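The structures considered in this document are given below.
We did not get these values from a lab; they are worked out from the coordinates using the rules stated. This is a predicted model, so every value here is computed, not measured. Cβ atoms are built from the backbone, for glycine too; each structure is taken alone.
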Structure 1
Amino acid sequence: MRTGWTPRRITRAVATGTLIRARDGVYLTPDAPDDVVDACRVGGALTCVSELARWGVFVLDAAHLHVAVPRTSSRLRTVGRDIRVHWVGAGADGWANAGIVEALVRAVLCQPVRAAIATLDSALHLGLVTAAQLDEVFAALPRRLRTIRTHLDAAAESGAESIMRIILRRLGCRVQSQVQIPGVGRVDFLVDGWLIVECDSEAHHAGWAQQKRDRRRDQAAAARGLVTYRPIAEDIFWNADAVVGAVAGLLAMHAAR
């Protein structure tokens, strides 16, 4: 047994709650995250968006548990939740959670392009991936996906900002990120020099005190001839057509002046 863990000692540790038996031959400490425990019980280890979410990286949809399982595995257990299996080579360590490069490669392949860009932005912003590791990620991706590297921006502070940036650029806008405006403060985007776009989420804009600050910022911007649009993160993620329509309407109104 490794590190002096005899069968008797393991049995005693499980009985006293010092260890959790996740699967035959696989034991975890009680403080192991639920996703890690479930992945081990399935027969593998966390990977893709599930592993990235554990590190605090933005992923658009973490509803499924993504598990890397050796191709030689024959019986996978169910754990009462939706599982997405990633088969890995027989020589891989089936119990080691994915490293940052492997997790990012799988996440890019698993998600829509806009979400993949947001995930990569997030990993860069958090300082979890180096330039050399990013080279590895794109070297491992199909050629058709390598062009997304030119669309990355480590300055993006949220997934909503990343996806909103994509929407704005697809509309042909000139987009500046994280702009400091005198008398207003730092804004998420300044579009074509006159339109402020702020990506609002419940996490950062809840409560009346914060809403008052937001409205006073908008008022200060209006005094400078700037228009402010505040799409909510939920719409940016799941109702993009409405967001596109709103921005297009503002652009058309400004052009008609």
Structure 2
Amino acid sequence: MGERYLQTDKTTDSCFILPVLPHKIGNVRDFWDDVSEKFREDTEDQLKGVGIKRMLAFLQAMPEKGDFLVLFIQSTDDLGKTLQEMFATDDEFSKYLAGQFKDFSGVDLSREENLPNVRLLADWKEERPFGEEKNMLLMPWCFAAPLKPGKADEVVKLVDRLKDMPEAVKLMRDHDIIRSITYLQRAQQGDFLVRHIVASNPLDDLIADFVSCDHETCRKARDVAKDMTGLDYSDPRYQPHVELLFKWDESHGFETADQVIAYTE
């Protein structure tokens, strides 16, 4: 699968996308409602059983690309093994999950060759003390950006060069981002940058600040983003907007439906 992941405290953080087939948006929303409510005990047993500590699922529409699920998984093993244990066993609930995912994505995750091809490019974490008030409001987000054909290798080199630069770190601190992880995913639909960030602001606010920022670092970042993706992020049509569908972690369990709705409003 060509994967490289950063191991931290015996867990692996992974973020990846799956396509959502046309006319399957309703099925996707129904599925995540069901696993959070109707089948919540089976879901929790399955997640814990395969070593998952935290899981998030977002819905993102990408112009000219279609609709995608953007998933974050923190687990005790690498992504490939975790997904195989989740989708490819003889357990009835495992078969149910594999069937549902195949129905709305067209991807059979019970087959090893269909597992996402994801590569970790950068992982930055704020080590300085963060205000207690902001800590109470921290929100994790996941989103993806399509790359222009042939740009993947250039992006890998660029991210490696920029990830620890003081200007890049300052930009994240200025926007109250305390964790930023960047992945490259090669998929049938093309190459994508997939990001997981934890911040004290909604994603829409972060994007708006990025677009309106007149600092030289911001201007350069926008120029690079346009060169790599072909998208002008000052145009609202191309700004990443995501909808949280599912949020679970080992310590707090499931978010309620109302909490999930409020999260992205």
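Determine which structure produced the value 24 for relative contact order in percent (Cα under 8 Å, 6 or more apart), calculated from the coordinates; the candidates are 1, 2.
Of the structures listed, the value fits 2.
Taking distance in nm of label points 7 Å out along Cα→Cβ at positions 68 and 84 as the criterion, the largest value within structures 1, 2 is that of 2.
Of structures 1, 2, the largest value of distance in nm of label points 7 Å out along Cα→Cβ at positions 164 and 236 belongs to 2. Looking across 1, 2, the calculation of mean projected area of the Cα convex hull in nm² that yields 13.7 traces back to 2.
Ranked by distance in nm of label points 7 Å out along Cα→Cβ at positions 180 and 212, structures 1, 2 are topped by 1, which has the highest value. Which structure, out of 1, 2, was helix-only ellipticity at 222 nm (-39500 (n - 2.57) for each DSSP H run of 4 or more, over all residues; to 500) calculated from, if the result is -13000? Clearly, the read-out refers to 1.
Output the label of whichever structure in 1, 2 has the greatest value of distance in nm of label points 7 Å out along Cα→Cβ at positions 100 and 156. When distance in nm of label points 7 Å out along Cα→Cβ at positions 100 and 156 is computed for each of 1, 2, structure 2 gives the biggest number.
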